[in-house]
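Bear in mind that the values in this text are calculations on the coordinates, not laboratory data. Everything numeric here is computed off the predicted structure, so don't read it as measured data. Cβ atoms are built from the backbone, for glycine too; each structure is taken alone.
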Structure P
Amino acid sequence: MKVGAVGLGSRTATVFNELSKINSDIRMICYVDPFPIGKKFAEENNFLPSKSYETLSEMLTKENLDLLMVGSPNHLHLQHIKEGLEAGLKIFAEKPIVINQEETFALAKLIKKYGQDKIIVGLVLRYSQHARSINELLNEKKIGEIISIEGSEHIVPSHGAFFMRNWRRKQQYSGGFMLEKCCHDIDFYSMITKSRPVKVASFGSRRSFIPENLPTTSLEQYTRDRIEGWESKTNVFDSDADIVDHQVAIIEYENKSVLSFHTNMKVPDEYRRFAIMGSKGMIEGDFVRGFLKAHDESNNIIIDENYGSAFGKEIKGHYGADSMMAKDINAYLTSDNFNLPVGVIECMEAGIVAMKLDESIKTNSIIDLTSTWNELDNLLNK
């Protein structure tokens with residue numbers, strides 16, 4: 001299977017490396033990227049393609065590919081996906097798949113024309129052991145109906161500085177922090193509620209990565225993950241960023257479940273926790289620390305696991321989910337009847353919710369998504 005990449009960043013390189021571990025017949029033969037951040041990793045893992053091109057159109061014309069990996073900056077995804085679909089290829093696209101509502105509707109038209117099965121998306125939390133176990137508990141009605149959820153994703157300063165340093169700091173390229181970083185989580189909670197968000201409200205700003213908070217001692221923790229590349233800069237506290245560095249979201253779903261979600265990109269001891277409250281029990285866990293617990297309404301333990309131990313002391317690759325995603329993607333690409341746990345439409349829906357949460361901040365209002373879902377469904381003929 002011959003693979004080409006448009007955007008050979010660290011994420012594209014990581015996903016391909018996991019795929020190549022599973023299937024030695026998958027080969028990356030070419031790429032397009034003027035600033036290939038993933039080049040060193042590809043060299044170290046012996047899969048750096050010998051051929052590079054200046055444009056995607058040239059690469060698609062000259063190469064006979066089976067799969068196109070889209071890992072370019074977010075604002076370029078739609079055009080690159082369009083070119084890949086027009087060339088008849090299957091596509092792996094990194095999230096977020098598009099950056100605004102206009103692009104979402106344009107993608108819906110492409111899906112209507114070419115089919116949703118052509119696009120694989122990198123919403124990696126859906127592939128995690130946490131998600132698989134939670135789905136089993138929910139399908140067995142172990143905690144009854146979902147009533148309310150609290151969730152969070154907090155990242156360490158070095159990771160936050162990564163966002164404030166590169167192109168992701170600008171909404172015109174990334175679509176915003178909630179979309180770029182937390183669309184995983186938004187999709188994860190839609191999986192749990194099995195329902196679309198219908199009303200959202202959000203609050204947030206940038207108060208941590210500002211000049212007043214520039215450390216007077218060591219900057220080591222803010223430069224640890226420093227990667228130079230396109231649109232990168234050095235000083236993350238005097239940044240030209242227009243994204244938030246913390247945000248709180250409140251979501252009501254069509255089935256009346258509710259979610260409160262909190263994210264902050266400058267937290268000393270990061271975590272990604274959730275607590276799912278049902279009518280007959282609860283589930284709680286933390287992706288970073290690996291644990292998952294569930295209790296019934298009498299406080300009897302239903303499940304008590306630590307998936308961190310299953311992947312060793314150093315949990316890498318999205319808590320072990322990268323390798324699990326690669327196994328599923330390989331099965332999908334090499335068989336005719338394998339279903340992935342998440343698809344492009346769910347990715348678009350999570351993106352819309354993130355966009356509306358940012359709209360809520362800007363307009364200081366509660367946003368109703370009913371008309372947006374109606375327009376999307378009409379375009380997809382759902």
Structure Q
Amino acid sequence: MKKIITVIGARPQIIKAAAISRAIKNNFSDKILEVIVHTGQHYDENMSQIFFEELEIPFPNYNLNVGSGSHGEQTAKMLEGLENIYLKEKPDAVIVYGDTNSTIAGALAASKIHIPVIHIEAGLRSFNKAMPEEINRIACDHMSTLLFTPSETGHRNLLNEGIKNDQNEAARIDNPKIYLCGDIMYDNSLYFSAMSEQKSKILKELEIITDEFILCTIHRDTNTDDTSNLNAIFRALLRIQKTSNLKIVLPLHPRTKEKLNSHLDENLLTEINQNKNFKIIPPTGFLDIISLEKNARLIITDSGGLQKEAFFFQKPCVILRDQTEWIEIVENGNALIAGANELKIISSVETLIKRTDYTYPNLYGDGNAANFICKKITEEL
């Protein structure tokens with residue numbers, strides 16, 4: 001029996017962890033014991049607990065309750081708390097997901113006391129080191145013993161950075177192994193899609209109809225904290241709503257909602273608030289967001305996860321960033337990068353709505369990534 005500590009902290013990591021927890025419960029319960037640690041990076045009733053409940057993820061064995069703070073403050077608290085838990089639990093390995101402060105803290109604390117790190121969603125690169133997430137990705141990958149990549153691009157990135165991937169030797173930090181496993185979020189999207197159709201009432205609650213609305217999410221500080229960018233994005237959204245006659249559905253993080261009131265031009269804010277086709281709502285549960293993704297005409301987002309889920313549900317996507325780690329969907333013509341450029345956002349939406357020749361090749365595996373990962377954990381550790 002291998003004891004694995006799973007470190008989660010942000011909402012997307014809770015969702016990703018659902019796939020692994022489900023695979024362990026269904027197929028590896030006699031081989032893997034999972035201990036879940038929530039750092040508390042995002043933790044309140046709406047932002048985290050609802051996900052545990054509706055996704056049927058085991059509640060965390062530990063919660064560090066670090067809360068919000070600067071990158072340094074948050075990461076330091078996590079390092080101290082995680083190291084104490086690792087020393088107590090003595091796991092065979094630690095699983096980290098993605099690229100958040102919880103990811104880098106989980107990996108660094110483990111590597112310092114010689115516990116193997118398993119990085120799920122390894123190898124992603126935006127090639128923009130001004131993004132804190134990019135630094136976290138790179139550092140975490142180079143501290144890991146097992147690296148599971150969701151795409152061929154991620155696999156190539158790791159090889160290009162000198163990770164030798166010698167499959168003939170035992171896996172260790174000086175001889176990490178890379179596995180192209182596909183995307184565990186594709187596992188989740190397939191698994192929860194039918195459930196969302198049965199349980200989600202979000203379309204009825206918002207009085208919206210399939211293909212008659214655009215789903216939009218904005219949360220990155222380069223957009224929310226920059227007055228010029230935030231105003232440009234919302235001017236574009238207002239123009240798009242008026243010219244397309246599509247409703248805009250915008251689940252907003254509480255922090256972003258505050259920024260609207262403090263950063264948006266007063267007249268622009270008033271016009272948006274008075275527009276009945278602009279539906280600004282609190283953050284939704286995962287089943288509701290899946291329903292919105294599946295039924296939207298188009299998705300506009302600065303979220304890495306939503307870009308990819310747009311592809312899973314065969315929806316065109318406008319990316320409110322200057323780079324993306326999911327470059328495959330751009331290269332395949334399923335998404336356009338617009339950044340916070342008002343005119344580019346508008347023209348990208350117009351272009352994608354007019355297009356009809358989309359293709360959705362198998363870029364992210366077969367929906368069985370979690371079982372593959374668990375099998376390799378039992379074989380390699």
- For distance in nm of label points 7 Å out along Cα→Cβ at positions 115 and 331, structure among P, Q ranking highest is Q
- Query: Comparing FRET efficiency 1/(1 + (r/R0)^6) of positions 235 and 283 (r between Cβ atoms, R0 = 41 Å, to 0.05) across structures P, Q, which is largest?
  - Reply: Q
- Identify the structure, out of P, Q, from whose coordinates helix-only ellipticity at 222 nm (-39500 (n - 2.57) for each DSSP H run of 4 or more, over all residues; to 500) was calculated to give -14500. Q
- Message: Once relative contact order in percent (Cα under 8 Å, 6 or more apart) is calculated for all of P, Q, which comes out largest?
- Response: P
- Message: Using mean count of other Cβ atoms within 10 Å over residues 195-202 for the comparison, can you identify which of P, Q gives the largest number?
- Response: P
- Message: Using distance in nm of label points 7 Å out along Cα→Cβ at positions 19 and 155 for the comparison, can you identify which of P, Q gives the largest number?
- Response: P
- Using mean count of other Cβ atoms within 10 Å over residues 267-274 as the calculated read-out, with 13.2 as its value, let me know the right label among P, Q. Q
